[in-house]
1. Quick one: semi-axes √(5λ) of the Cα gyration tensor in Å came out at 34, 19, 16 when computed from one of I, II, so which one is it?
2. When FRET efficiency 1/(1 + (r/R0)^6) of positions 80 and 184 (r between Cβ atoms, R0 = 41 Å, to 0.05) is compared over structures I, II, which one is greatest?
3. Can you spot which of I, II the value 20 was calculated from, given it is relative contact order in percent (Cα under 8 Å, 6 or more apart)?
4. As an exercise: Cα extents along the principal axes in Å, for residues 64-103 alone, calculated from one structure in I, II, equals 31, 18, 11. Which structure is it?
5. Match the computed value 0.35 of FRET efficiency 1/(1 + (r/R0)^6) of positions 32 and 128 (r between Cβ atoms, R0 = 30 Å, to 0.05) to one of the structures I, II, and report its label.
6. Once FRET efficiency 1/(1 + (r/R0)^6) of positions 72 and 136 (r between Cβ atoms, R0 = 35 Å, to 0.05) is calculated for every structure in I, II, which label goes with the largest value?
7. Quick check on the output: -8000 is helix-only ellipticity at 222 nm (-39500 (n - 2.57) for each DSSP H run of 4 or more, over all residues; to 500), derived from one of I, II. Which one produced it?
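Just so it is clear, none of the values below were taken in a lab; they were calculated from the coordinates. Computed from a prediction, not measured in an experiment: that's the story for all the values here. Cβ atoms are built from the backbone, for glycine too; each structure is taken alone.
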Structure I
Amino acid sequence: MSGFVSFVGAGPGDPELLTLKAVDRLQRADAVLFDDLSSGPILEHAREGADLVGVGKRAGRASPKQHHVSRLLVEYAQTGQRVVRLKSGDSGLFGRLEEELVALRAAGIAYEIIPGVPSAIAAAAQIGIPLTRRLTARRVQFVTGHDASGALPTDIDLAALADPGACTVVFMGKRTFPRLLAALCAHGLPADTPAILAEAVSTPDQVVRRTTVAELADQLATEVGDKPALIFYGPLAELGDTCD
């Protein structure tokens, strides 16, 4: 008899941002396969005795391959267990959800997807800014800063990302932001566009830096660090005062 898999969005790291449904599934799980960014105090909600299996991927570190993670998920479920696949933020945002869904469907295993608080939304709340502005900033866009190889994607819409009327959030982009900015400036983005670097959002290690895109690119060209981060730029980034 096959088990059941719950894909659970863990939010950005603060366990108080877990949904009630997420906590319920953790408390009933036989096994929890978790990413690095969804570990720590969040795992304290897991059922006592549940298998806790780290399958996280971090840039520049040895990490399990995606096919291995998908196979492990299938194997746990095929033993009849209730499995939680715990992903940071929301599972559907840059979380490789599709590959794991395909593996489960191929194996005939039932699943559900439980949304989590996206890290971009949590970061904006921590910083004290909205992501839209009536009449002048009607569009929000999320983009990943690296492709499967860790390099800047070559197929991104630079014209859209250089739109001065949009609020843009770059996920996993610290290492590639200097190169991205050079391309954005070539498409008309002003070098003094307000920017915010939000690291380790909603955790005790949170750091928020307010700057411009040019200053941020210069900083990241020499100092990246290992904290997970989001980069905000656009017309809303000059607002808010919740900074460290």
Structure II
Amino acid sequence: MRLLPLIALIPALAAAEPTRLLRQPDFHGDTVVFVYAGDLYTVSAQGGVAQRLTSHEGMELYPKFSPDGRWIAFSAEYSGTRQVWVIPAAGGTPRQLTFYNDVGPMPPRGGTDYRVLDWTPDGEYVLVRANRTPYGEREGLPLLVPFRGGMEKPLGPPETGGGSLSPDGRYFAFTPIDRDFRTWKRHRGGRAQDVWIYDLLAQDSRRLTDFIGTDHQPVWVGERIVFASDRK
């Protein structure tokens, strides 16, 4: 039997292991964008070599493809504050969309400001959760940020955690409570989330789930809403 020093085995083991700690993926067609070590990468859904899109020392987070797949909106720390940016999906120079200061560093359970949630179906706006409520720096307001530049405008709901727009853009599936960065597994208290739906035309909301635990991170898949839950 031939024994190899541990140092000689490390490269072979690293090559055999799949890449881990990939975060916040989003799909468009056969392409996936994801976060790894605070930078953005794209890769085919079938696998292969990933293309690195960003390399700044600040964190880039929450990437979302535009409806036509040509752009990726994301949150980034490029100028001492976290803001919303867009970058061509094929790579290129990022362009800044927001200029209002973020709330600054928070403990991990507090999450982050300027969290990109979605795009409107026409690609004209990026839906962003910004910490701009008058009653607390951890609560978020859903805002529509113009892709072509200009002032953002409120979506409708007074507060949101995670959420996404329906394919026709009329409805917003969301959780009014934001607890997505807290490590309270199977929490049954007052911060347990439920999924709601907001009708943007009627300016009315309706509760969809009433589980005693947590239902959160709703995403539209066609006409259905998929969400994460502590039910099992």
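1. On the way: I: 34, 19, 16; II: 32, 23, 18.
Here the read-out was taken from I.
2. Working: I: 0.20; II: 0.85.
Once FRET efficiency 1/(1 + (r/R0)^6) of positions 80 and 184 (r between Cβ atoms, R0 = 41 Å, to 0.05) is worked out for each structure, II has the highest.
3. Derived from I, not from the others.
4. On the way: I: 29, 19, 18; II: 31, 18, 11.
The correct label is II.
5. On the way: I: 0.35; II: 0.90.
This value belongs to structure I.
6. Sorting by FRET efficiency 1/(1 + (r/R0)^6) of positions 72 and 136 (r between Cβ atoms, R0 = 35 Å, to 0.05) in descending order puts II first.
7. Label of the originating structure: I.
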